[in-house]
Structure 1
């Protein structure tokens, strides 16, 4: 079996572990790709907020299960009768409403459809949260690579300044070469400070995506050059569905249940009435029904509104379903192009520039070229390596978008 596919399967298995497995503090354990997926899929801030929607739906279901929305009503009247004879008149009545059209069952169906929609919505938020966290993770890796490059530049600048001072002391070069070397060292020091800020910013964004209170002491490990995870996704077949499509279909079902409930609520309100009355020495018992007459409000508008919302939900689901294949195809092509851009630099540009920089350094030590020529060649090599890191980040971000398009880090797939 393909090793990259095994790696993908292992990471996805980690995503399904319960949050209880996260025993160690994130700042104490290096954050790998698998751990970032695990943390963000379990405890991202947006995910915790979305999960509250399920609890809200459960509360609505509890309310929908009551026998009727209106409670029975008791009327009690009493008062003196005056005339030739005095007496106390008493009247007691009770009205018990009951619903036509199986309204209770339809309320329950609507509440359950809402819960199902919220569950799929949580998975969609999970997909987006993991996407954001993994993208932030690769930006940290790239920033760390840029810091390593800046530190290497500073180390070389230190060596060049030492060589320039030695050559100036021996009378081989003018003072301006020492000044040039000192300027290069200052620029290298400045670059190190700038990139350290970039690393801190990237780690802060990652901490926010994971719901961590601070990025202090956050350790991130991995290689931005490793494309095995995304290569396995690129080679895998496209999924038939995704969390957002399931949420859209659940919205269709919820809107259909809302139409059914609105149609049931068009039926008149009916109540059973019983009363007992005592007038003087006479007792009177009455029974009957109360029916609301829909003269002023036939309740057509709620039905029309529910039907329009259902049609819109169905249209949105159809559009999302039709766009899925195109989105995945575009993500696959973008990832392949980004990887090809990286490979071209790795194959044709990077090694040659590094060789030129090494040869130029040897030539400068031997006195064959001046410092200006050496620095120009080194800047060309530095720009190539920086461009390489940009292409690596672009490939990683394209891979993240491909993974997000396929929805591989949610339970919907």
Structure 2
């Protein structure tokens, strides 16, 4: 049920579209209005989706380079393995792709907006919705929209002026939308259904919790946001003597550290590499290069029932896998289960102090909360990570490669 709700809501959450049934009328001379637009390539935001029941989901969205779909020029927004497509002429949402294949489409589009947008405007959207994997077609769907007011709206990402829009479909499905013209995005949306709806009584709230424009990207990290498919990276052949030096910043301050590949070993029957970082020795299994254990001197700090498989070979954009293991804190005599969903989100060039490298962007999502917990950039040339970003309860820790030896 939750998946069905999410599928429908993802179709409409980020639409910037024109009415399918009624031509726009002229706004009053003094009215504040919004014309059709779309965020610039490189714009990135994080959305939090809270359903009435089930886990909260947090997703990162990035506007990537334009493309063509069924002969039409389109804008594209990527999140994990999904890509949302918008008609370039009107910014209307028309389809969702998963790993390059169409999974949903809305014909002619979902009609969430009628341009120009202004307070007092009302319109009807009529469309047909298709779910390819389920072989389901719904339509015609008729949705009545009205723009209620232009007001301040505050979400975790900030405060913006927004058009507040209300909608109703079949007297059993309702939504309230806050569209911020300065961002050209929906910053908040509430979807509700009543007992008369096939879904029953439900409520789902979306809010933007972080936002950055292409111009605000870190000067040390320059990205080419175009998703590149068909490129694969095989597992590197490591050699003793490799080392990687990093600079880090975070809630605890800042500094540098070095990872040195100092040897090979056998850990409880598993062949491993030994990677020294500070006073710790980290044991990575040779098959996956996944972390198995950490030792400080003669004492074990932690052990895992299975490797922390941050890399799955071969790497390629769109690849996704799940990990599940028990983390044992040996000295504390405690343990807990770790679960995560890991996605290769992109292949892109990234600039760090050590240079500019073609890298595979890897996003890690907590299995239980759905939240993005960390981001990593793996470079085949470096044979390890050039950048890591971890979202902690106390703040964000970032690591960037300063120098390396891996040949």
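What follows is calculated from the coordinates using simple rules that are stated; it is not laboratory data. Quantities reported herein were computed from a predicted structural model and do not represent experimental measurements. Cβ atoms are built from the backbone, for glycine too; each structure is taken alone.
State the single structure among 1, 2 that was used to calculate log10 I(q)/I(0) by the Debye sum over Cα atoms at q = 0.10, 0.13, 0.14 Å⁻¹, giving -0.75, -1.12, -1.25. If you can, show how the numbers build up before the last one.
Values: 1: -0.86, -1.13, -1.21; 2: -0.75, -1.12, -1.25.
Going through each structure in turn, the value belongs to 2.
Compare FRET efficiency 1/(1 + (r/R0)^6) of positions 73 and 185 (r between Cβ atoms, R0 = 41 Å, to 0.05) across structures 1, 2 and report the one with the greatest value. Working shown, then result.
Details: 1: 0.00; 2: 1.00.
When FRET efficiency 1/(1 + (r/R0)^6) of positions 73 and 185 (r between Cβ atoms, R0 = 41 Å, to 0.05) is calculated for 1, 2, structure 2 comes out on top.
Name the one structure among 1, 2 that percent of Cα pairs over 23 Å apart, for residues 209-360 alone of 51 was derived from. Numbers along the way, then the final one.
Numbers: 1: 72; 2: 51.
It must be structure 2, since only it matches.
Distance in nm of label points 7 Å out along Cα→Cβ at positions 89 and 385 was computed and gave 4.6; which structure, 1, 2, did it come from?
Values: 1: 10.4; 2: 4.6.
Only structure 2 yields this read-out.
For the read-out FRET efficiency 1/(1 + (r/R0)^6) of positions 129 and 177 (r between Cβ atoms, R0 = 25 Å, to 0.05), a value of 0.90 was computed from one structure; give its label from 1, 2.
Working: 1: 0.00; 2: 0.90.
That value comes from structure 2.
For structures 1, 2, which has the highest computed value of relative contact order in percent (Cα under 8 Å, 6 or more apart)?
On the way: 1: 24; 2: 13.
Between 1, 2, the highest calculated value is found for 1.
Here FRET efficiency 1/(1 + (r/R0)^6) of positions 41 and 97 (r between Cβ atoms, R0 = 30 Å, to 0.05) was calculated and came to 0.95; which of the structures 1, 2 was it taken from? Intermediate values should be presented prior to the final figure.
Values: 1: 0.05; 2: 0.95.
Computing FRET efficiency 1/(1 + (r/R0)^6) of positions 41 and 97 (r between Cβ atoms, R0 = 30 Å, to 0.05) on every structure in 1, 2 gives 0.95 only for 2.
For which of the structures 1, 2 does the calculation of helix-only ellipticity at 222 nm (-39500 (n - 2.57) for each DSSP H run of 4 or more, over all residues; to 500) return -1000? Don't jump to the answer; show the numbers that get you there.
Values: 1: -23500; 2: -1000.
Value -1000 for helix-only ellipticity at 222 nm (-39500 (n - 2.57) for each DSSP H run of 4 or more, over all residues; to 500) corresponds to 2 out of 1, 2.
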